[in-house]
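Student: These are the structures, in structure tokens.
None of the figures in this text is laboratory data; all of them are computed from the coordinates on show. Quantities reported herein were computed from a predicted structural model and do not represent experimental measurements. Cβ atoms are built from the backbone, for glycine too; each structure is taken alone.
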Structure 1
Amino acid sequence: MARTPLYEAHLALQGHVVDFHGWDLPLYYKDIRSEHLAVRKDAGLFDLSHMGRLRVSGAGALEFLEKSLTQAIGEMPVGRCRYSLVLNEAGRILDDILVYREAASFFLVVNAGNREKILAWLGARKPASVQITDLTRETALIAIQGPRSVEILQPLVSQDLGAMKYYTFADGKPGMVSRTGYTGEDGFEVFLPAAAATGLWNALLKAGTVPIGLGARDTLRLEAGMPLYGHELDEETNPLEAGVDWAVKFTKEFTGRAALEKAKAAGLAKKLVGLEVADKRIPRQGYAVCKAATPVGVVASGTASPLTGKTLATAYVPPAETAVGNALEVDIRGQKYPAKVVPLPFYKREKPAAKTGV
């Protein structure tokens, strides 16, 4: 089992450690609900060191990534990052990633469970002049998310956080800082040497952040309508179906483009929607979504929302069933509960702290 540089810190905080894609990580420290609300109302601290961190460099790196990723990489200025997708030839999703444009290279953050797959996929396609370096083991990734993120993190880093726009990054001490995150709140992610991780982690705890486990990380991203690989995204789903086609630039060539254009012309078989369920029982991934007792779709993710108190889910249903307000049912262990289609995201903060730099 792999362990992040902060494993001992999690044990010291009595974190409930579980296996997550081959990594020992805390599911929670105190409880999921209180950790979730700490991020929404104050500031939460995340160990994301299990995420894959890759650097792509060398002659032809830009052209290689343009063909490999759905986003337009060439138009990104240095210091910007973008959400992108990696597709197979069939237009299905191999992973969703973040791409950072550095002065002479590109930095990719990939999902932990997909790191080896993406390394192999990129490695098999790259020209000899392009180098891919896996920095996952020698670095750490710590995130602070929530309304007090700037106030708490600023004394501990050299970058001017207030001057950073959303989806930008800057180098400094103790490492690279990006104004990114996957909670729906303002916040930052700090990339730093593994040996420096515990020091920053402890300083952030001392400054008043609450440690956050995998459980609240999932409920936060779901409330914010952010897809998770293995739930809303997988190799059986294309970006049009998942509602992330905004990250696909059809103005350029990329792997999977022809298949996506064909799928778009033929009409989609399913679309992702948000559901509000009229019961406190949580619909889990794989549960059937029904129309007049007949199965028509399937749940991707579900939770009891700590912020709203509502039972929420995402699900794939036929395009004809996607209208907001449409009445459906969710089959939970053989019993059907009323549900209605609601807009995504379920939650959006009222006043973003910075303009988007996407």
Structure 2
Amino acid sequence: MLPAMNAEPPPAETAALPGAAMLPVGGRVLVIRLSALGDVLFALETVAALKRERPDVRIDFLVEDRFRRLLDDHPDLDEVLSYPRSRWLRIPGSLWRLRRRRYDVVLDVHGIQKSALHVLFARARHKVGPLPPAAREGASFAYSLKVPMPTPPPHRAEIGHRLLRAIGLSGAPTQSRMHTTPPPPALLADLPRPRVLLHPGTSAFAAFKRWPTERFAELAERLCARGVSVLVGFGPGEQELAAPALQRAPRARAVDGKQLGLAGFAGVLAECDVVVAADTGPLHMAAAVGARCVALFGPKDPARYGPRAHGAVHHELLRHAVPCQPCRRRTCVTPLCVLGVQVDDVEQAVLRQLAEVTG
């Protein structure tokens, strides 16, 4: 078991750089983080920190179209711009629409070739982004202010804080805010607390990070036997991953993320006491809305990708130590780092979290 990734005070070596770009009163900032779901949520920490220190500043956010609904109506954002990833013919028009705007500062917290292309098209006095190893694919060539990064790279959320410090702000870690919509009344009406949501899925390309579905099913059965209200969440195409838990624990409640949408699913997570999930977007959604998390980590480094904790809420990270951790592979035939996590360990982690909630 590893400690959660709590936000740390800004280190001395990331103080404002010489000649740092300063934001004028009422200035405009564009934050770029195109994907993925968890990383977009990490970037909202940057937005929250910027807005806390400079409430006068207008903040726009550029994101892939599939995540736009997550940011619509966000209280800290003035406008959400979409990158039409799923509609290639519209990309040139998207870039030229960006070109028609003017910004004082562009912050590229993504740091890849695709995000750097948008930095180049944007009209801004200062274009700020990370140097390698946080930046990849030559992205740093697009920045007028290149911000040094340590090796190994810091947590994904910390990259944005370092960019803020480079333009003369404190960059103090601030909990992100996430727009949610209330869940349908019938979904939770007869589910007393405590409530635990299990999410067996991950994105398809990261399937080797999944904890076995039969272990989720056993965990659901055990928690229901203890009188805990259990929900099982799943996204598009993940019904088969949720089915074993719903079959083995008939009192468990299904939560269909496709029907609810991102904001609606986040609203359900906000009404749960503990969320159990692998290293995937819903885990970071749960952390963003204030739920306690039991994070089942395997190949990835939790120091870079772990759920963020703020205030009195903390999370538990469970992983099975193997010599090849952390790894950058996209597939693995026998992911022992995940398979080594036992149901007993996860159950006890959930009970510890519930004890803190009730105590």
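Student: Given structures 1, 2, which gives the highest value for distance in nm of label points 7 Å out along Cα→Cβ at positions 44 and 60? Show your work: numbers first, answer last.
Tutor: Working: 1: 4.4; 2: 2.1.
With respect to distance in nm of label points 7 Å out along Cα→Cβ at positions 44 and 60, the highest-scoring structure among 1, 2 is 1.
Student: Please state which of the structures 1, 2 yields 0.15 when FRET efficiency 1/(1 + (r/R0)^6) of positions 140 and 252 (r between Cβ atoms, R0 = 35 Å, to 0.05) is computed from it.
Tutor: Working: 1: 0.55; 2: 0.15.
Answer by label: 2.
Student: Where is distance in nm of label points 7 Å out along Cα→Cβ at positions 92 and 244 largest, in which of 1, 2? Don't skip to the answer; put the middle values down first.
Tutor: Values: 1: 1.5; 2: 5.0.
The maximum falls on structure 2.
Student: Given a value of 1.7 for distance in nm of label points 7 Å out along Cα→Cβ at positions 260 and 276, point me to the structure among 1, 2 it was derived from. Don't skip to the end; give the middle numbers.
Tutor: Values: 1: 3.2; 2: 1.7.
Source structure: 2.
Student: Here helix-only ellipticity at 222 nm (-39500 (n - 2.57) for each DSSP H run of 4 or more, over all residues; to 500) has been calculated and equals -5500, so which of 1, 2 was it run on? All intermediate terms of the calculation are to be shown ahead of the outcome.
Tutor: Details: 1: -5500; 2: -10000.
Only structure 1 yields this read-out.
Student: Here's something else I'd like to know. From which structure (1, 2) was distance in nm of label points 7 Å out along Cα→Cβ at positions 196 and 324 calculated, if the value obtained is 3.0?
Tutor: On the way: 1: 4.5; 2: 3.0.
The correct label is 2.
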